Structure I
């Protein structure tokens, strides 16, 4: 398996957490969703175990995935992308229905940016 690639079990946890919705805009998807790495694997993969964890993946539809990749400054601000060297599990993310911390076991915990 490629370093940092999501396992089938991890993909299932991410999709279950999303409940068949794009985690960015909330649109329901019967099929065609993609799993986006919040912290990219990089060329050749990564040895960082967090890269392949459910906390590093968000389930998105094609248009939102394209937006994340094209408006990267916004994506970093909203936690859709995470800078290298930063702990993925401690980086909050703005999903369609609020701010959350994503966990390694496929859950999302409410987060308040105001403290």
Structure II
């Protein structure tokens, strides 16, 4: 037998799931609002998703703004928003989302 304690995973509440969905869909506005809410920002499920939603929202906004002079900027923004909706739905289902590069970056910074 192992002497290590393995915590049982806690199912996120419907309120947490809703905030995660909103964070992805309305990023970067809602993640900043969540950072200002003391009762929400320290919840593990919300904290993990909020950092990723904020980073991705800012990245998509910057990339699509830089490329806005050409049609590629519009396509980049649209594809990014569709991805954010997908990740929001995954979070709403209670799943943790792993976004390449972003998840590792957020964990290394201590944000997630």
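Comparing relative contact order in percent (Cα under 8 Å, 6 or more apart) across I, II, which structure shows the greatest value? Display every interim value, and only then the final one.
Numbers: I: 27; II: 33.
By relative contact order in percent (Cα under 8 Å, 6 or more apart), the leading structure of I, II is II.
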Of the structures I, II, the one that -6500 was derived from, the read-out being helix-only ellipticity at 222 nm (-39500 (n - 2.57) for each DSSP H run of 4 or more, over all residues; to 500) = I
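Out of I, II, which one gives 18, 17, 15 for semi-axes √(5λ) of the Cα gyration tensor in Å as computed from the coordinates?
Values: I: 18, 17, 15; II: 29, 15, 13.
This value belongs to structure I.
Looking just at distance in nm of label points 7 Å out along Cα→Cβ at positions 53 and 77, which of the labels I, II belongs to the structure with the highest value? Walk me through the numbers on the way to the answer.
Numbers: I: 2.7; II: 2.1.
When distance in nm of label points 7 Å out along Cα→Cβ at positions 53 and 77 is calculated for I, II, structure I comes out on top.
Read-outs: derived from the displayed coordinates by stated rules, not from any lab. In this text, all values refer to a predicted model and were calculated from it rather than measured experimentally. Cβ atoms are built from the backbone, for glycine too; each structure is taken alone.
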